[in-house]
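What follows draws every value from the coordinates through simple rules; no lab data is involved. In this text, all values refer to a predicted model and were calculated from it rather than measured experimentally. Cβ atoms are built from the backbone, for glycine too; each structure is taken alone.
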Structure I
Amino acid sequence: MLLVLSPDQDLFRDTTVRLLADRAPLSRLRQLQTDPAGYEPGYWTAGAELGWTSLLVSEADGGGNLSGDGLVDLSIVAYEFGRHAAPGPLVDTSVVASALSRHDGEALKAALGEILSGAAAACCMGVTPWQPNRPATIDIRRDGDQLVINGTARPVESAGQAQYLLVTGNAAEGPTQVLTPKAAPGITIRPLKSLDVTRRFAEVVFQDVRVPATAFVGAYGGAADEVARQAQVAAVLLAAESVGAMEAAFAMTVQWAFDRYSFGRPLASYQALKHRFADMKSWLEASHAISDAAAAAVSANAADAAELVSAAKAYIGEYGVELAQDCVQLHGGIGVTAEHDLHFFLRRITLDRTLYGTPGDHRQRLADMAVGREKAA
């Protein structure tokens, strides 16, 4: 993803690539399309041992990173996840681990240890700050020394495989987050069909779910800033993942155009197709640039981080699908068959486009920020 990697980052990426190629090749994922997890036993634990789950967690809590910039390091993994259409709750587990590491509490730290080891997966749920027109569907209220959760969240990635749920809901005092075991009484999980055949999603229903007050992640009614930060991190990782999928689809199509002959000439030699490849390459390079810029800005808590995140999500969500659809068309009839690998990347890009805010949501957010600046001037 990055133009220049440090030796440590380069080694980390190569090791990630080897693990994905060995444990989750597309040929194997085809055979696991009906499997509840979507990957073989031991795959996620092996990734955790490599460091996938710990890059946003401090060393004091058992985490650590390579470059001093954990989000940028993690975006390298996300890029490779996209380039291999890899399964696993990388984004949500990383967000949950990061949130737990910033707060004290014996129960929270115990859950964090399980997540970092890969023994437990985790997912987060709730409406992001970028979806103001979609009402929150989870309510959290106090009842003595307990919290009561009611509502529904969908789609939730890997809810069926997760052992812990980081729930974002509305309380009387404001947005609130709690961590609850998936096995808590009153939680119902219903599998959903996913456009991306290598990932699993579900609907999670809470009916008078009771958890102790020690389950708070942060302050009661004071999670707004935390939720905004989590949403930015998730959007950065999804952008990096989409760029990886775009890269794989584009490389596959260029190779096809050189290998496939028409009237004694490779398809890549025709001027009309060269123009289309030039457009696609420009979209891809721009996506690389805006994704890298958003990751660096969020990691540094830059003043323009929110703007860059929304610009990345809007641009990549729009042109990623455009590029993938062009790749399908340039392949001809074989491009629309399930036997060809191209659809894995089209599905990944299309799904990532909708998570944590659609391009339309983020364009609206950019417009609102521009209006806000004008009023403040």
Structure II
Amino acid sequence: MKFIFYQNILSIHQSALTRSLAERHDVTLVVQSESDSNRQKQGWHKPDFGKTNIVVAPDDKTLNQFLQQKEAIHFFAGIDAFSLVYKAFKIAVKNKLKTGIYSEPFNWTGWKGKLRFLKYVLLNSRYGNRIDFILAIGNRGRWCFEKTGFPKKNIFDWGYFTETPRYNTIQYSTNAILNILFIGSIDVRKNILTLIDVCLKLNYKKQFVLNIIGTGYLRNELCEKIKSTDKINYIGSVPNNQIHEYLFKSDLLILPSIFDGWGAVVNEALMCGTPAIASENCGSSVLIKDGRGRVFSVKENNLEKNLFDFLKELPYSVEKRREIQNWALQNISGKAAAEYFEAVMNFVFNDTAKRPVAPWFKL
């Protein structure tokens, strides 16, 4: 098969999938730019896309050459989120190409959420029947597309997929201090200040320390909150290719976001055998079950209770952590995602009999 992907940047959350597909198929990745300033501040590096043909910021002539290829399957990062992607998408549906999108759920909260709902109703009215398949990201992705009228038969569950660690140094905590880790933007959406407040007041019999990796506009407020405690360390920005080192040394990852379309740091944690606590508003919370962590409710404000209860189960043994890691390798690796993607393409375009199920949902 031949795939042409259109997205905004060279994403570390796409490289493992794309590289795996390119081992067996003709794959081209067209991007608006290599990176953006926010990702660079967060420590992102240029990913390895293997045999994928990468085209950055194509001119109109080059873009139209790709959009004349009727034998290819054209795959877009959303519908109108990025200018180059939207431009290419409109040409693709006009030319009646084999067209699919992958998209996070829109943020449905508050009055802005109602406007986004209406926007997607209108997008469905305009494009819904011209899209062959939708890969809906996260626990609310399918809901957002179904509720706004997109054909259910065209919607498949999807996620983001991170790189497999290049080394395996799962450690057992031999000391009495549990290591908790937060990785993400230091902002309101990631809910980091709430996590700090919870950790500052949590009265737990075992000692623990919260390590924080990331940068953002709430950095100064964060530093002020933690200046008089030794329970919380602010590390700052860390290159993404060093994140696994911190995860292997941690007993627990926490992603307390008020809203997160996916939250790929959960993938990274599970790939290292590290359990996770995430809010139910994080798309990747669908990965957390069967001993791989806990899911809490932002609405019910029960992060403290879930953290307190889960700390009783820690630290996990090396064997338990390897079970988590093996599950991740089998179900959310680039290879597993590529195989699932192929199954969806065969179901949509080659009329295979059995509708595929995302591997992370299989028993």
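Tabulated values for the structure
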item: Given 16.4 for mean count of other Cβ atoms within 10 Å over residues 80-87, calculated: source structure among I, II; result: II
item: Structures I, II, by FRET efficiency 1/(1 + (r/R0)^6) of positions 152 and 200 (r between Cβ atoms, R0 = 30 Å, to 0.05): label with the highest value; result: I
item: For distance in nm of label points 7 Å out along Cα→Cβ at positions 328 and 352 computed as 2.7, the structure of I, II it came from; result: II
item: Entry that produces 0.15 once FRET efficiency 1/(1 + (r/R0)^6) of positions 24 and 312 (r between Cβ atoms, R0 = 35 Å, to 0.05) is calculated, selected from I, II; result: II
item: Origin of the derived value 0.60 (FRET efficiency 1/(1 + (r/R0)^6) of positions 56 and 248 (r between Cβ atoms, R0 = 35 Å, to 0.05); candidates I, II); result: II
item: Which entry (I, II) yields the derived value 1.00 for FRET efficiency 1/(1 + (r/R0)^6) of positions 112 and 168 (r between Cβ atoms, R0 = 35 Å, to 0.05); result: I
item: At a computed -17000 (helix-only ellipticity at 222 nm (-39500 (n - 2.57) for each DSSP H run of 4 or more, over all residues; to 500)), which of I, II; result: I
item: When mean count of other Cβ atoms within 10 Å over residues 208-215 is computed for each of I, II, the largest belongs to; result: II
